[in-house]
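Below: a set of structures, written as C-alpha cells.
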Structure P
Amino acid sequence: MENNGGRCDNDPEERVMVVLVLALIASMVPSVVIYLLLRRRTREVDRALVWGMLGVLPVVVLGLILNIIGNLAGMKSLGPIAQSAYTSFVLHSFVEELVKYSILILIVRKARTDLSVYDITAIMVVVGLGFGLPEDVLYLIGSDVVQILIRGILVMHGGLAYITGRLYARTVETGKKVHAAIGFIIPFLLHGLYDFGLTPELLEKDDNYALISVGLAFLDLILMIILIVFFIRARNKEKYTRIILKGPAVKTAGENG
C-alpha cells in the first residue's frame, strides 16, 4: 500500500463515510428541535426520549420471535410477496407501533406530573422521536445522503406518533377506548404500507408501487406540519392544556403527605 504522505488508498471511502455521518447529524436536527421545544412543557418527555430510544431492544426481540413463528407456520412457502407483506406489516410495522404504544401507556400510568391533552400528545411524539434516532443510525448503512436527509425531514415516527398521541389523549379524556384503538390501527397501516411499497419483490413486478410510499411520505410531511401547528397553538388553549389525568405518582405523593 502506498503511503502518500500518511494518507491511505481508501481515503475516498473515508470521505464518503464522513459525509454520511454529517448528513446523519443534520437529519437529527428536526427531532432534537421538536424535543427541546416540548420538554419545556412537561418533564415527562425526558423519560419518553430515553424509553423511545431503548424501545429498539424489545422491537428486535419481538421481531425475532415473530419471524421464527412465521417460519414455523410455513410463511416461506407462500412466495416472496407474502413474505414481504409479513415482514412489512408484522415484523416491522406491528412490532414497532406496539412497542411505542406500550411505552406511551407505561409513561402515562407512571406519570410524575398531571397530564393534559397537550402533554400526552407531546409524550407520544417524543417516544417516536426517540425511537427514530437509533433507527436512523442503523439506516446509515446502505443509505445515501439524500435518503438520510429525507428521513430526517419527514420524521416519520414523529408524525405517526402524533396520531397515536392525540387519539390516546382523546380516550383518556372521554373514556372511549375506540379512539385508542384507531390511534394504533391508523399508524400501523400507514407504516406497513410505506415499508411494503418499497420492498424489492413488489417493485420487481411494477415500479409504480413505489408511488404508495411516495404518497405516504408526502402525507407524513403534512402530518409534521400539522404537528408543529398543533403544539404552537395548543399551548395557549385551555381545551388542550387543562388537566385530564392526575399523575399516579402525584396522587401517591399527595396521599403519603
Structure Q
Amino acid sequence: MTDDTKNEVQLWKPDPFSGTDLLPLDYATQKVDLTGREHIDASDLILPRLKLLQATSDECMDEDTPDAKPGKLFHSGAKEVFDPPIRTLFVAHTKSRGMFPKEDNPRFQGLSRCISRDGITGDTYGDCSECAYLKWGDRNEPPLCSDSHNFTALTPFGPAIVRFSRTSYKTARELLTTWHMSPKPLFCHPVQLGVRRDTKEIQGKNVTFFKLEVKWLQRETVPPLVQDAARALQERISTAHEQGKFGGDDEEKSFDDFDL
C-alpha cells in the first residue's frame, strides 16, 4: 500500500452523525499477519452479534453488564453497550432459520432445537422446504421456526452479525428492496441502525418491546480501499454460508429475544 492510498483511507471523514459511530474508519490501513492461521477454516469462525436488547435479554439481568437496558444495542464480542442510533457498515447479507423450543410453550413439546445456517437444510429436521414447523398454526399462531435476515456489520471491533427476525423482519426486507434497486454494492454506503418502541397484547397484557429500524445512507460514500476490504470479507462470508458453515454466537439460545 503506497503512502498516497494509505492517506486516502486515514483521511476518511464521514459526515457528522448524531449518535454512536461504529464505522471501521481505519480497517483497510491495518495489515493482517496470517502467521499461524493456516489451519483455520470457515467452520471454526463464530461471529459475535450486535443485538438489540429486550427486557428478557440475559444482558439486562447480568450484573457484569450494568449499562445493558432494553432498547440499547450490545456487541457480544466487545461486551459493550451502545445507545442508538448507530452508524456502521453492512458488508454482507445472508439468510438462516432457527427453531428454539421454549419449556413454557406446549407447542414445542417433544421438539428439539434446529438451526439452518444456509436457510435450506436444518441440522435436526432436514429439508426446510418440507418442514411443517415453518407453517402457521391453526389459530393463526406464528411458525415455530423463524426466518432471519442476517447482515454482517464491519465495526471497529471487527465483524458482527445483526439479525432481523420476527418483529424486525419487515425492516430488513425494506432495506433489501432499496439495495436491490441500486446498482451499487451494499458496502458502498454506511447504514444507520435505529430503535423503535412498540407494544403488543399478549395474554391480555400490553407488553413493551423494541424493533430495529435501518436506513441505507446513500449520501455518504465509503472510500474505495475500505470497499475493497469489505468486498474481500463479503466473499469469505458468502463461501462459508454456501457451505452451511457461517454462524453466530447466539445459536444456542435464540435469534430474537422477543420471540413473538
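Readers should treat all values here as calculations from the given coordinates under stated rules, not as data from a laboratory. Owing to the predicted nature of the structure, the values given are computational and were not obtained by experimental measurement. Cβ atoms are built from the backbone, for glycine too; each structure is taken alone.
With distance in nm of label points 7 Å out along Cα→Cβ at positions 26 and 210 computed per structure, which member of P, Q shows the largest figure? Mind dumping the intermediate values first?
Values: P: 2.2; Q: 2.9.
Largest calculated value belongs to Q.
Comparing mean count of other Cβ atoms within 10 Å over residues 66-73 across structures P, Q, which is largest?
Working: P: 12.9; Q: 17.4.
Structure Q comes out on top.
Work out the source of 7, 26, 32, 20, 10, 4, 1, 0 here, i.e. which of P, Q gives that when P(r) over Cα pairs in 10 Å bins from 0, in percent is computed.
Numbers: P: 7, 26, 32, 20, 10, 4, 1, 0; Q: 6, 28, 35, 22, 7, 2, 0.
The structure behind it is P.
Using distance in nm of label points 7 Å out along Cα→Cβ at positions 74 and 178 for the comparison, can you identify which of P, Q gives the largest number? Kindly include the intermediate steps, with their values, before the conclusion.
On the way: P: 3.8; Q: 2.8.
For this comparison of distance in nm of label points 7 Å out along Cα→Cβ at positions 74 and 178, the top structure is P.
Suppose helix-only ellipticity at 222 nm (-39500 (n - 2.57) for each DSSP H run of 4 or more, over all residues; to 500) works out to -24000; of P, Q, which structure was it derived from?
Details: P: -24000; Q: -5000.
For helix-only ellipticity at 222 nm (-39500 (n - 2.57) for each DSSP H run of 4 or more, over all residues; to 500), the value -24000 is produced by structure P.
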